[in-house]
Structures are given as C-alpha cells and as structure tokens.
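K.L.:
Multiple structures follow.
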Structure I
Amino acid sequence: MTEFFLIAKISALDGKNGFLKIEPFSDFSDRFSKLGKIYVDFFGDKKELFVEEVRKKKSSWSIRIKNFFSEEECSLLLGKDIFVDSENVFPLPENTFFIHDLMGSKVFRNNELVGKIVDVLRTAANDVYVLNDEKGNEILIPALISLIESFDPITKIMVLTPGDELYYDED
C-alpha cells in the first residue's frame, strides 16, 4: 500500500494561464522546484497528477498541472491538499522529523511518561510540541534539539534531556 505525505494546499488561482498558488506545509521550500508527480485527494482517492511548471514569486509558489488549463478546470483543484508518495519524500536533515512521525509519540523525561504529542505548533522562533498528559493537561515543549535526547519514529518514543521544568498551558 502506498503511503502519502501532505506537502501543500492549493489556495488560489494565479492568473488565467493555469497556474495555481500553493500554501507549502514544508520547511524545505526548495522541494517545490523539483516537483514532478503529485497526488490530490478526490473523494477519498488519491489521483496522480503531473506538474508541468513551477514558479516562485518572492516567498510564494505556484504550479501548473498538466491538462488543467482553464480557470474552470483549475477551480476544481482549489482547496485541495497536495501529497507526494514515499518515493518522492524530501530527505530530511539530521535531527529533523516529519510531523506525522511525531504525532502520537510518547514523550519521556527522567524515565517518566510526560505525555503524548497531539499537535505541533509552528511559530516564528521554533516549533512547539503540544502534549497531553495522563490527566488531560496540555504541556507545551519547544521543539529544540537541545531538549531532545532521542527520538525513534518507528516506536514513536521521544526522550527529553533530564531536567526539572516543563511548560504547561495556563488554561
């Protein structure tokens, strides 16, 4: 079974020449300049599409998909998520993790379960892991390599460096 990875969302038409503006979900924007084959979800089925051209305008990206020329054809893709298959996943640098690998991971510190990762917040400074502990309390932990002793995406186990303080949500 093919595994798919979410990389972007089609957010708007970009002119009348078949280009679609995309909202990247990747920290590695260079990956978009090399897009060839993508998948878009239509009613629960991933349809394979081919990217004809990619354009970068300042900090935004646009793509043109083969056989989608008119505004009417392109409007069918608005709001759709863009996926790649496991063969086309962008290789991550060392100590960088996919969000889907982090989700549901158990986090330990000082040999005790802190909680499970339920969300990853993206902030200007750094990402923040949102954990729920066994009592349902929300714990926020900055996603800094200096705080992570180890992470295994297969077993979904993260071990934090030893210490005393954790970051609880005030609510």
Structure II
Amino acid sequence: MKYLFWIAVFVFIQTTLTSAQTYSDFTADDIDGNEVVLSSLLEKGPVMLGFWSSRCTACRELQRNMKTLYERYKSYGFTYIGINVDDQKTVSKVKSYVSTHGFTFPVILDTDNKIFETYSGSAIPYYLFINSDKEIISSHLGYNSGDEKIIEDEIKSMVNLK
C-alpha cells in the first residue's frame, strides 16, 4: 500500500512540474490600460513573469529589485511583467504602490488568477523565465534577499551577456 502511495506522489509531482513548464500566450491590460501580449514581447527577447501580491513582503521586495534589473536589461530585449494576484478588495492599493515605487515595467492585474493557474502557480512569489523560442527555461517559488543576484545571472544568460 505504501508503494502505491509513493507512486501516486511521484506521478503528481511529475505532472505538476511538467504542467508548470508549458508556455501559454495571453493578452491582458496593464494597470495603465495598455494591452500586453506575451507573444509580442517574446519577439523582442526573453520575458520574466513575476506573480506577486501587495500583501506579501517577499513579493514587494522582488518587485523593487526587478525595477532595477528591468531598467538595466530592457535595452537587451529583456522584459519583466509583474502579475499581481490580489483580489478585488485589495487591488486598489496596487496602482498606488506601483506609482509610489516608480515601476516602469508592465504590471497586470490577475484578480481571477487565470494567468497564475495557467502557469501552474501554487504560491507567491512565483516567477518564471520564457525565452524567445517560447520555452520556459526555469521557474522559481519564493524569494529571499540576495536572490536578485541569481535572477540577474539568469537574465544575463538569456540575453547572452556573461
């Protein structure tokens, strides 16, 4: 019986990891009303999707660090999209938070979690890298201070900087 349990756990993990690695295009408006089409951004270069909430301390730190990294690498074709997953009750705080911190990257509101679920999100912060061939290169769950160095190395690799 234990053997069947572990097989079921293994199949579940494999299915979850595999589904998390599937590209899916989307079109959504950012908080300023501009249309964001993932496939169009990928024509310019790699994209990082970062799922976050305004109530999550680690998420807010990731967004602040991505402001710097986005500015540093956008001229190489890199795009960062902050995808906020707050519910309708707290979404009003997002625009003022983004404005206060001067984020220049697109921020999308995913209040129904459709994009989050499409990319097999289970918790936040959750971020993933997609190359211009529409392949998900990596995905990461969680964020700790210092992870921005790892993220920067991954960005450099994707835009062919050493």
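Since every read-out is calculated from the coordinates, none of them should be taken as a lab result. Please read these numbers as outputs of a predicted model, since none were measured by experiment.
K.L.:
Going by relative contact order in percent (Cα under 8 Å, 6 or more apart), which of structures I, II comes out largest?
P.N.:
Result for relative contact order in percent (Cα under 8 Å, 6 or more apart) over I, II: largest is II.
K.L.:
Here helix-only ellipticity at 222 nm (-39500 (n - 2.57) for each DSSP H run of 4 or more, over all residues; to 500) has been calculated and equals -13000, so which of I, II was it run on?
P.N.:
Of the options listed, only II reproduces it.
K.L.:
Quick check on the output: 0.99 is Rg/Rh (Cα atoms, Kirkwood Rh), derived from one of I, II. Which one produced it?
P.N.:
This figure was derived from II.
K.L.:
Where does the value 13.1 come from, among I, II, when Kirkwood radius over Cα pairs in Å, for residues 26-97 alone is the thing being computed?
P.N.:
II
K.L.:
Still on this structure: I have 22, 15, 13 for semi-axes √(5λ) of the Cα gyration tensor in Å, for residues 90-145 alone, calculated from one of the structures I, II. Which structure is it?
P.N.:
II
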